[in-house]
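Multiple structures follow.
Taken together, the values in this text are just the output of simple stated rules run on the coordinates, not laboratory data. For clarity, every value in this text was computed on a predicted model and none was experimentally measured.
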Structure 1
Amino acid sequence: MTARNHNQQQQVHHTKNMRITLARYRETTQQYGIYLTFLLIACWSHALTLLLIETYRQHEARFSDSTKKKN
């Protein structure tokens, strides 16, 4: 095998390995993207729930204050 053929084979293997590496990287980043999206949705829904609970408590406190004042 000549040096030129050897270099060409090495380049082919290198290109093939790079394609495999990039495909794995792409797959991994997509998975992380999905996990991060779910995490973000969970955080937002939790924050919204806390906000709704706090709003309900404030409304309930105002309502009970107004009924106490009337009596």
Structure 2
Amino acid sequence: MRELLWRKEDCQRFYQEHEDSVVSASREIAAFFPDFSERRWYEEDEPQLRCGPVRYSPEGGIHCAAGPGGPGPA
């Protein structure tokens, strides 16, 4: 197997090209989903998804917090 070797310059260029990935992601999300509020998602939805079990809602097409009883039927 051949190893991939990067020169120092290659590594620096890679990180420079990707250092704005959060900004790029925000820009792309806004372009593809104009009604989506990234601020609201981080303030309201994201903390709930990190708190515990999550289930997928086929009706809504989204993941939601499963609630205190654990994951319910999908």
Structure 3
Amino acid sequence: MFALRIELEGKDMMVTWGYDGQKLADFGIVTLPPQWFIRQVAGQKTLTVLSSEFECAFDLCPDAPIAGSRCSGE
């Protein structure tokens, strides 16, 4: 199990993920600050994190969460 904490000006979110060999086995959102939202398009893996408080967005790919971008092919 791996954990990733992302912080913006004192507000943080945490995600976890685990693998079975080389295959993603689980992905979870542990904490999400108020006024932050997560959107996932049906049929895609990429999670878009939106923060209305900071007027910003970023993408996470559960297959490679520290990549900091959309999942390949999406």
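From which structure (1, 2, 3) was semi-axes √(5λ) of the Cα gyration tensor in Å calculated, if the value obtained is 21, 15, 10?
3
Looking at structures 1, 2, 3, which one was helix-only ellipticity at 222 nm (-39500 (n - 2.57) for each DSSP H run of 4 or more, over all residues; to 500) calculated from, given that it came out as -11500?
Going label by label, the one that fits is 2.
The value 28, 27, 19, 14, 9, 3 for P(r) over Cα pairs in 10 Å bins from 0, in percent, for residues 10-49 alone was derived from one model only; which of 1, 2, 3 is it?
1
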